[in-house]
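**Q** Below, each structure is written out as structure tokens.
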Structure 1
């Protein structure tokens, strides 16, 4: 059986959101090996990060959606981060996620800009009316992004996810669930 996967390219005022490329791996591995990745399960070693990178590409094949690599319009070859939908088997619901690989890109509104392009597109392909964002306790920058996107804190799902037997029980800290509703993009 042959499966053809079409990954769209989305564009904002300053960004191009495109399919992952092998040439993006070094930026991703550098991020995952650094302290910047502490809120995304890192830092981790290069072999594990490489497996995660291939998982990003695999989402597109298996789910029909995934993380886009974002580049600045003036430099289409250098990813500044990953933005999109993350939905591994252990998650009951899709997650809207965003990551800037380099601190030099923080505070410029790139995450909100990227996700304002991704979210409307994602509703059309995911087949659901809600999604989550998983944000580690203390990651105030991501909470600010979630709020700017119209997400609300889901206290009940946070309790369930962090309880014994929950999907985040063994993560070593509290993971807060922020709820996105179709049509609520701020």
Structure 2
């Protein structure tokens, strides 16, 4: 399992380095699926170029990034051709509705369980927590993003506490349950 949940993406060199390490390959050869679906209001749309730049600044080539807006589902076989799935921020409820309505939740869950790398940004992270009904159920806790103070750096005990808080400069890294869950950054 390789999941990186963030408030603001690859905001620090530490989070960027963690992401690249989790990818485990030459980033110039990596293929990414970029999902901007949650960005349905002006503020979230304005941040999309920064999100795309997260992938580019790691060395993923522009031609290796496919934008997918969840108007239809994607079969597991096709999803597996990507080295990373990047879920942008915006409206969490809308993103979760699109994921569930298109059946993408099944493919994405299978992708994660098969070792696919996922990075969530804000709403793209919240869909994995129990903030909303019909969530993707990856972590059994409430997740708060864009917090002024967040969790302390280090391994997290499992089961997770009822509420995990992330600042814009920290990330929840999930490599395996229950031993591979940690907070990086501050």
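Readers should treat all values here as calculations from the given coordinates under stated rules, not as data from a laboratory. Just so it is clear, the model here is predicted, and its values are computed rather than measured. Cβ atoms are built from the backbone, for glycine too; each structure is taken alone.
**Q** Among the shown structures 1, 2, from which was the value 13.2 of mean count of other Cβ atoms within 10 Å over residues 87-94 calculated?
**A** Going label by label, the one that fits is 1.
**Q** Here Cα extents along the principal axes in Å was calculated and came to 44, 43, 37; which of the structures 1, 2 was it taken from?
**A** That value comes from structure 1.
**Q** Let me ask something else about it. Tell me which structure, out of 1, 2, gives 2.8 once distance in nm of label points 7 Å out along Cα→Cβ at positions 47 and 167 is calculated.
**A** It was calculated from structure 1.
**Q** Hey, mean count of other Cβ atoms within 10 Å over residues 111-118 derived from one of 1, 2 reads 17.5; which structure?
**A** That value comes from structure 2.
**Q** With relative contact order in percent (Cα under 8 Å, 6 or more apart) computed per structure, which member of 1, 2 shows the largest figure?
**A** Of structures 1, 2, the maximum of relative contact order in percent (Cα under 8 Å, 6 or more apart) occurs in 2.
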